[in-house]
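Some structures are shown below for you to check.
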Structure I
Amino acid sequence: MGGHVSRRQLQYGLAVVWFGLYAYLLVAYVGRGNLSLLTPLVVFAAVFMADLAGGIAHFVVDYTPNVSGVGLYELFHYEGNKGGKAYIKLRGAAMKKINAFHEVVFDFKVHHLSPGALGRRPIAQMTLPIIVFADLPITLILVPLSELGVIPADVTLFMLMFLAAATVSQYAHSCTHRKQVPAIARFLQTTRLFVSAEAHDVHHRDPTRSFCLLNGWSNPVVDVLFQLTLKLGIFKANGLEVIR
């Protein structure tokens, strides 16, 4: 047997490292007697800010114009089988001409055309890249800062809760498009810790509002911010359209 490690295997390995460090910091927070009346407020603030950040990121990628002249318009309006070899070849050629950010921009525009596709993606596909490229590096910084007392314990807790909430945001989003929602996700939707399908459908009926993907707590704030970007000319109301 060869010793080759696939990208996904590497991601799983790094995720295990992250979970270990994450658990260590949480246990340390509790074990060192940091639990207080302030703790629930810290957790709420972190989850709220994660929802807010996700909502802002959502309208940014929704309304950023796609790169023109590289075949994205043709991909968006492709009338054949989008699972076929011809489409995959066209997509591969186009993606080589744009960066990772603009690939996300295009995928979010496609999502408005075919929202059900997101519901078929496994949780690992949506969370592992975030864990590897954001959660792990930030947590590696948090460990020494926390251990050396450079930052207060409640700041560490805020960051941990923010990272966890941000990591599952896209999974929460995908659950609004699933035909069969896992029991734990249904429970989280019922308790409004995850956005419900009905609440998220508001965005698909009116893509100028309700951008938040985690639970929607901060939608009123994000909606005002988005309208402000339109008034300032940062984004345009027709920004969701794919241009040639």
Structure II
Amino acid sequence: MLIIPAIDLRQGRCVRLLQGQRDAVTVYDDDPVKVAKSFENGGAEMLHLVDLDGAFSESNERNREIVCAVVQAIKIPVQFGGGLRSFEAIEKALSLGIGRVVLGTLAAESKDALSELVQSFGPHRIVVAIDAHRDKVLTRGWESGSQLSALTLAQQIASAGVARIVYTDVERDGMLTGTNIDRTRAIAQASHLKVTASGGVSSLADLERLKSLSAFGVDSVIVGKALYEGRFSLAEAILAGR
């Protein structure tokens, strides 16, 4: 299982949020580029980078400067999301050297647009985030609810030609309460796609439990707060994922 460390950007700093709430911020570092390098040096094979300001439709010029700096500073692939809601924004992000983009709002709101993006950039460069609260999809920085179920969206995504889903149980994100194993498995089974788990990882035991879902297509996990809080090291996580 691939362990993907996360850097969430808020006003140019490396932060974590509780359940995605914009005001529930903990700042961990003022130098995201340094953090990215430390993850690469620690053995990470991919970095998950999120522009929270973009997701909240706020001014994000500083964050985008840092995204460019991170991509230039490290050699491992960068998976990037946050506020990418137009063809032009996605094209620009990929032109920076981003390995793959993560789309949430756009994918939930327009299957046709998602299909066009997959055709334009390929199924492996377009990843869809399913961010759910009690199985209902959230969009626009997790601040807009919907009646669309996560399982229904997973099936729609699969029919659009996407190859991978990032699934997050919003109630667990940043809470260090463990991942939602049952829902993650259900998303994988409903979509028959590769799934990256996200939200709530608190221990190496959580990673071991996620490994049991590999037969269903869950092959990777995004880890954030647990690393920043020292619950385990990146090296320990990588070893647990093998």
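Taken together, the values in this text are just the output of simple stated rules run on the coordinates, not laboratory data. Quick caveat, the model's predicted, so the values are computed rather than measured. Cβ atoms are built from the backbone, for glycine too; each structure is taken alone.
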Taking distance in nm of label points 7 Å out along Cα→Cβ at positions 200 and 224 for each of I, II, the highest value is that of structure I
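Comparing distance in nm of label points 7 Å out along Cα→Cβ at positions 48 and 104 across I, II, which is largest?
Values: I: 2.5; II: 1.1.
The structure with the largest value is I.
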Out of I, II, which has the highest value for relative contact order in percent (Cα under 8 Å, 6 or more apart)? I
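Supply the structure label, taken from I, II, corresponding to P(r) over Cα pairs in 5 Å bins from 0, in percent with the calculated value 1, 6, 11, 14, 16, 17, 14, 10, 6, 3, 2, 0, 0.
Values: I: 1, 6, 11, 14, 16, 17, 14, 10, 6, 3, 2, 0, 0; II: 1, 7, 16, 20, 22, 19, 12, 4, 0.
It must be structure I, since only it matches.
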Figure out for me which of the structures I, II the number -10500 belongs to, where helix-only ellipticity at 222 nm (-39500 (n - 2.57) for each DSSP H run of 4 or more, over all residues; to 500) was derived from the coordinates. II
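FRET efficiency 1/(1 + (r/R0)^6) of positions 40 and 232 (r between Cβ atoms, R0 = 35 Å, to 0.05) computed as 1.00: which structure among I, II? Walk me through the intermediate numbers first.
On the way: I: 0.45; II: 1.00.
Derived from II, not from the others.
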